[in-house]
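Please treat every number below as a calculation from the coordinates, not as lab data. Given the structure is predicted, the values throughout are model-derived calculations rather than measurements. Cβ atoms are built from the backbone, for glycine too; each structure is taken alone.
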Structure P
Amino acid sequence: MNLVRWKSYGGRAEKWIETALIHGEGDLYGTPFRLLDEQRCFLWDWFEYDVRTGEWHYTQALKGDPRGAGKTEFLAAVAVVEYDGPAVFRRITPIIHVAAASLGNAGELFGQIQIMCGGQGDSVREAPLCGRFNVFDTKIEYRDGRPGYIQRIAADAGTNQGGKTTLFLADEIHEWTGRRERVHSVISSALAKRRGAREINITTAGPRKGSIPPAPTDGIAWTLYAKGLEQRENPEAHPRFLFRWAEPSRDRDLSDPEQRRTSVVESSGSAAGRLWRIEDRLAKWDDPEFRHADFERYFLNRWPEVGSGSWLEDLPNAWADLKRPRLGKIPDRAGVFVGVDSSLRHDTTSATVVYPLDERRRVWSSRVFEAENGRVDQVALRDHLRELADRFVILRLAYDPRFFELPAQLLELEGWPVEEVPQSPERMGRAAEFVFRQIVAEEIVHDGDPVLAAHVNAAVWRESDRGRVLSRTKSGGPIDALTAGILATYVADVAPAEEEAPPPDLALSVW
């Protein structure tokens, strides 16, 4: 006989919150707390328990929402229900720590809790819980002397090493950088001192993406987000991690007003139109002082495609904005340039096609071959190149001779128009600068291939005594699809332009 393993106290949490708590600072100040639909769903998940042991299902959570979704106030409500709600939620000695990137930001979260608990000196008479607690600047205690407290944490790496936290609430963790990440680690690790201790993190998408899997230099917000993506693909990977991230489909074209509106509503859920006006938010798209990348981050809860240090860091959505599904499809028998950046082991190999759509614009399309068992399948690469030759007219195949010399010689014997392009800093630097200008001028289009996008966005500028070139970071992903595109661009546009350049003025050079 199969018995249900998991049940939830979510319904009891809902009822208690909407009966005992009020809204804090804002337009709804002092009115009975009313949960949003997605907040109700989170409560039902967060308060799942094992019917056999009584233990909570989830011990750690990440909840990501756009700005204006009531995240901070909701986190305050969870703090109070676990501190003074029905007996099923309370510990004998509840020790709840709330924190943010700075003491001031933690004060915003703690301030909401203070209001729900009646305020300092019982100043908030509208609160049903008024009179039950001693509410101080950084701490809330039971007035009748029972053990336990809610405390605001200072952003200090040594804080709370000895505390026996039962619930840790971290607000806007995309701001937890540098020393503050150490704070998070210290408090989080202290949870092991209490059986059943738990942690909730809330945030909006951070200013830049990290690596997958996360690199040591990635922030705590991205690290937990990547953990959530892994849990979403394989629930058994992190069975006690609750991941709830609101963002719209990336298939929508945000340049279309209707699709933009749909994306805003989809990512914001029941907050849209209730906590703020949809039209006010949509108007920001046309505000010249408000970047589209910030619109996506703040209002759609999307991580910018570009990582820290990327050569496109100042243009975080530049490559994504070049997506044109219709134009990005290269017609059969078109004349194209092909670049190949090859490796032999433990890396990827790419063949990128560059098609002159017109005098100004170029279409990029790429195929990436992953190493399997430490080897790149050179036969698969050869077969792919022959498929390209069957479909298109190959005007020139550009290659770096380091790992592609022999295949290039064999292709040349077959009549292929191959061209060796050694990757010197001077040559590749000029070609990379040219591609950068094409991206800025929106002279490249593509079909939205996420692998090609990852390669483009992973590159960083590296300075040398022979000029700057594009490179990959030690913790970043591969960039060879980009490199292959740069090779193709060199033979298609850069080298011909240099050959056609007028000779220098000899008289001027003498002077």
Structure Q
Amino acid sequence: MQKPNLDWRRGAWMIPALWLATAAALPAQTFTTLYNFFGGVTDGSNPVAPMVQGADGSFYGTTQQGGPSCFSYGVSGCGTVFKMTPKGTLTTLYYFCSLANCADGAGPNGLLLGTDGSFYGTTLNGGAPGGWGTVFKIARTGALTTLYTFCVSGTCTDGGVPSGLVQGTNGDFYGTTKNGGVHGMGSVFEVGRGGALTTLYSFCAATNCADGSDPRAGLLEGASGSFYGTTNYGGAYGWGSIFGITPAGALTTLYSFCESGQESGNCPDGSFPSAALAADSDGNFYGTTYNGGTDNTCYEGCGTVFQIAPGGALTTLHSFAMTDGANPFSQLVAGTDGDFYGTTVEGGGDSQGTVFRIATGGAFTSLHSFDVTDGANPEGLVQGTNGTFYGTTDSGGTTVHYGTVFSLSVGLGAFVKTVPTAGKTGSAVKILGTNLTGAARVSFNGAAAAFTVVSRSEISTTVPAGATSGPVEVTTPGGTLSSNAAFQVPR
């Protein structure tokens, strides 16, 4: 089997080639390029991960290259952390490889907003000399703390080349590593807020890696408390898998891709899943595969969107063709309209990638096709609490083609989101939103809660007695805002 060349998007330190094409967008939405990266010392280049909204209403993200010189890796920079206002003003908060021997890491993945208001993330490289990446914490001011460095011992049984993070309901952080582990084929890890790391599982423990290998995406915590993810390779047929794992490290393979045609590479159900999973309100999971599907306009298929039930029953919702997008690489985002939104790194009218929408029943709409001037090779979305989607492109733009930040409005209204998304009675909760000044009431599925308006974009509250799982609502002078996801209150 021939493996897809994915590494250039995750840490191979290559500047993508430049393309020329023409933009196209549907008239029912508003697309805006907010920022063009210059690739120099100041602003970074090649953002390869979605941004995250902070408690101040701005968006925070990373570039995998750019910044001051990083000669130990033979490139012009080791990446940055940046802040972006909704109107497009960028501030660089941190340059990686600022410490000797890149002890602070190099090549960051995306960020996660922690329950303490700080951001957490991982780097693909760097750390101590010989390190295979780090876990870090960074404040909104730009103060960075390295919590853990992988592969310091040289044996790499703790893993190497980590993915993005998810914060569990216990407050610890969970993720996967592409390399390392006991068998050298990746791992699942837990790291505490103080930096203590526990390897929960090492892949390829089963014969022929039937349990999966080479996970390249982060995890999703399900309502049961278990975590769910994908492996890029391995599984029963070698073309990737979907798994569930308990916090104690017990792993179950839910699905192995390419149940038919595994010798020829014809995988109608998809192959090489490379993105984290998303979930709907019914507990089903949604994801993408980089290759496979029923269309043959791409080598080994242009990729798929799938739904999988917690028990492992998989339904292919869409097979991409080059015209509507190809090679989805980033996590789907559940929109406030109940549909999922995502990006493909290739395909579309100009072959530079697309933004798309897909309903849970499979109805598919291509929303935007990129060209060089408005970006190329988009790398995922986040829906801001004003209802607009924001994203990054790995390359393209109107200047030197080192990537962009863009917004896409499809007419969805404002909402609120909670950090965390689950908690027991008395637990502290941050509510993020837009224009929250003057809020008169906060409720958890109808149960009124005491609260403090911290700013126009943040409310501090606690889960009230008698609260049950359901939406969080905030009554403001402009109307009542509901949360984008049900808040879970354990019984």
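Among P, Q, considering only distance in nm of label points 7 Å out along Cα→Cβ at positions 174 and 398, which has the greatest calculated value?
Details: P: 3.6; Q: 4.4.
Largest value of distance in nm of label points 7 Å out along Cα→Cβ at positions 174 and 398: Q.
From which structure (P, Q) was helix-only ellipticity at 222 nm (-39500 (n - 2.57) for each DSSP H run of 4 or more, over all residues; to 500) calculated, if the value obtained is -10500? Before the final figure, lay out the partial values.
Details: P: -10500; Q: 0.
The read-out was computed on structure P.
P, Q: which one has Cα Rg over 2.2 N^0.38 Å, for residues 246-429 alone, as calculated, at 1.09? Please report the intermediate quantities before stating the final value.
Values: P: 1.35; Q: 1.09.
It traces back to Q.
Please state which of the structures P, Q yields 3.7 when distance in nm of label points 7 Å out along Cα→Cβ at positions 142 and 462 is computed from it. Present the calculation step by step, with values, prior to reporting the outcome.
Working: P: 6.1; Q: 3.7.
Here the read-out was taken from Q.
Could you figure out which one of P, Q the value 21.8 for mean count of other Cβ atoms within 10 Å over residues 54-61 was computed from?
Numbers: P: 16.0; Q: 21.8.
Considering all the candidates, the number was obtained from Q.
Comparing P, Q, where is mean count of other Cβ atoms within 10 Å over residues 270-277 highest? Could you put the intermediate results ahead of the total?
Details: P: 16.0; Q: 27.9.
Looking at the calculated values, the largest one is Q.
Out of P, Q, which one gives 0.94 for Rg/Rh (Cα atoms, Kirkwood Rh) as computed from the coordinates? If you can, show how the numbers build up before the last one.
Numbers: P: 1.08; Q: 0.94.
Label of the originating structure: Q.
Match the computed value 0.35 of FRET efficiency 1/(1 + (r/R0)^6) of positions 30 and 198 (r between Cβ atoms, R0 = 41 Å, to 0.05) to one of the structures P, Q, and report its label. Walk me through the numbers before you get to the answer.
Numbers: P: 0.90; Q: 0.35.
Answer for the origin of the read-out: Q.
With distance in nm of label points 7 Å out along Cα→Cβ at positions 230 and 334 as the yardstick, tell me which of P, Q scores highest. Could the numbers behind the result be given before it?
On the way: P: 3.9; Q: 1.8.
Biggest value here belongs to P.
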